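Computed from the coordinates by the stated procedures, all read-outs in this text should not be read as laboratory data. In this text the structure is predicted, and so the values were computed from the model without any measurement. Cβ atoms are built from the backbone, for glycine too; each structure is taken alone.
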Structure 1
Amino acid sequence: MTAASLLRRAWPVLALATILIVLVVIIDLMGVSIAKLAATEALVKMVVVIGLYIFIGNTGIVSFGHISFMAIGAYMAAWLTCCPPVKGTLMHGLPDFIIATQVPNLEAALAAGVAAALFALLIGSALMRLTGIAPAIAMFGVLMIVYVGYSAWDSVTLGRSSIFGLPTYINHWVALWWALAALAAAYLYQISRWGLAAIAARDDEFAAKAAGINIYRMRLISFVLSGFFVGIGGALFAHFLGGVSTSLFYLDMTFLTLAMLVVGGMNSLSGAVLGVIALSTVIEILRRFESGVELGSASVQLPSGAQEIALAVIMLLVLIFRPTGITRNREILFPWPFGRPMPITMATGQTSISNVDDTRRSTPPN
């Protein structure tokens, strides 16, 4: 494979990584602490949304329960990084080896991802056999079970109270590197044999079965990998806030992350990234207006709840006028130097058949 072919194939992920790096560098040079905090929160949510995309985008199955993986990852990271005296006093129901253990932040984040992935493997072994709308409803049931269970498990999670005092090491640079890692992993997966098989099953399940694809196995692989990165996103979110509570990981976070994916384009990695950027920008602007903004001699303050109303309106407009999202479920095009840009297919990085045919028709015979 030539260097040009490799560049064309890797262009979508390289372009997205460049966009993220440039945006973070600009925000860092601005030196505005509010902008840095907003960028950090957006990048942490991007890890979660990319994790959602790994499953939803490649299999076509909408999940309303992935935030349960985020909760599992957040609490696992909290248990591993919180100081032993606090765990021994307030969370005495934890196993002794967890109470006595305090691990570095990186290892805690990876352990959070592994814990979420193991939980995904456990429940996915049964749920991935379901068809139609059943997996989406079943995953919502899982979310409810995890939320209610963690809210009532006082000796382990402190119930509805919050666990405070976690190290707040997540800044815009740390969040950026995790977002880039999730981005690279998601793209490598979708161009791998397992990702291609999952996409084939998404597009035509009967043809995929006829070709010998084990749909259950491909969906389970996607589900577990997705749970891993959503779990890491939960750990990052806990260490960004410096605390964790069950109320953070329920319906509000579920609908927000799904809205980001749908608005961007749920069947493309570019859509997952651009959807987070777009909605995070809107949310931050509305958040400032809800707190009150001075415009000249006038003071403008939106009523509480303007963010939720705006998100609902944006979702409705996108679903009505552009149901395939901002990106139309396409990846970023490669800037071909001869003529118009050549579209890149999501999976193979090759030029589309229709484009090749157009080229052949436009070439005069010898």
Structure 2
Amino acid sequence: MSQPVTEPANEDVVYFNQILKAGVDAGCSDVHIKVGTPASYRISRAFHSIDFVPTQVWMQSVIDGICPKHMKAGLEADRETDFSYSAPGIGRFRTNVFQALGRWCIVMRYIKATVPTFEKLGLPEVLKTVAESPRGIVLMAGTTGSGKSTTLAAMLEHLNNNFRKHIVTLEDPIEFVFEENQCLIEQRELNLDTMSFHRAMKSALREDPDVIMVGEMRDAISFQTSISAADTGHTVISTMHTTSANSSVGRILEYFKQDERDTIRRQLAGTLRAVCCQRMVPTAEGGMRPALEIMINTISIKKAIEENQLGKLLPIIEASRKIVENEDGVPIWEDQGEGMMSFNQCIFNLLQQGIVTEQAAMEKASNPQQLKMWTEGIFTSSGGITG
């Protein structure tokens, strides 16, 4: 974890911090700064430029001032790096420095100091149950900017507030800094607290953990090590880049060689606890709301994975809910006790509750045609059609 900079190295860093503060005050999620282009903020998914165009000399001065000393050699060699930056009195930022056309660029994601609650994020209660799993692999999937890291942090904070557990995190870089409450927590950052993810993961298994949080699953070794950890009674929680929960199993298998996939698939069927995939949907009030697809490793899901019937995963997820009328007589997809739901079912419920607009719902739906049928009162479930 990068140490806070209490005394900016130079005047350029002072002004840089002022840019960050203005963005945070305006409610930005990201700050984009690059040579020759007006600096800009991403606010509610839209870009807003400011009247400042950085020069290469200014950018070099800022990077020299904010980049941790232990990262500078790597930045010089690779021309890109990731680290966390703490601006005094402003907050923490997940930072990526890189070059484009030989010019420096900086993209920073603002990390809120306080982990948002389940209620504030609008997350389903089933994620608390998933987080409480005594063992197994829990994956939070989604594209970049989908809020999966924040949701994962909320799950860990739920454990921290309610259970006596030992949590070890392996992150690149550290985003949310947890204040120990009920849990004992050690957060380790790649290239600062450990020089190798694989060594850190091996060490974590010797540190008496209940929960191991891995910032991101990146390769076959990551998954193989996580499967081994889950198989020995640990809970492993991580993120990965996929667009749906049901497609994540196939994506995991792609990390492995063809002749290894059957073995890994059977191991995964036995150790997987849940895969949750998230998308951010604009709300009718102008904010953002997470929509989730949740796949729990039920008996039916496990059997489909074991038998390599991955095409059955989405139908099984959808069949776990049935259409009912709520207290206002509005049709919604109701959980039948397994906690699963598809993206379309989640988005349809958000639409029926007036949280999102029909246009936003159609843009974010996995199957807009199916969603359109539902809005017209034609519902499909387990292959049947009712009106």
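Given that distance in nm of label points 7 Å out along Cα→Cβ at positions 61 and 93, derived from a single structure, equals 3.0, which label among 1, 2 identifies that structure? Here the read-out was taken from 1. With helix-only ellipticity at 222 nm (-39500 (n - 2.57) for each DSSP H run of 4 or more, over all residues; to 500) coming out at -10500, pick the structure among 1, 2 it was computed from. Checking each candidate, the match is 2.
Please state which of the structures 1, 2 yields 16.9 when mean count of other Cβ atoms within 10 Å over residues 37-44 is computed from it. Don't skip to the end; give the middle numbers.
On the way: 1: 22.9; 2: 16.9.
Only one of 1, 2 returns 16.9 for mean count of other Cβ atoms within 10 Å over residues 37-44, namely 2.
Identify which of structures 1, 2 gives the largest calculated value of mean count of other Cβ atoms within 10 Å over residues 165-172. Before the final figure, lay out each step's value.
Values: 1: 17.4; 2: 21.2.
For this comparison of mean count of other Cβ atoms within 10 Å over residues 165-172, the top structure is 2.
Where is Kirkwood radius over Cα pairs in Å largest, in which of 1, 2?
Numbers: 1: 21.8; 2: 22.5.
When Kirkwood radius over Cα pairs in Å is computed for each of 1, 2, structure 2 gives the biggest number.
Work out relative contact order in percent (Cα under 8 Å, 6 or more apart) for each of structures 1, 2, then name the structure with the largest result. When relative contact order in percent (Cα under 8 Å, 6 or more apart) is computed for each of 1, 2, structure 1 gives the biggest number.
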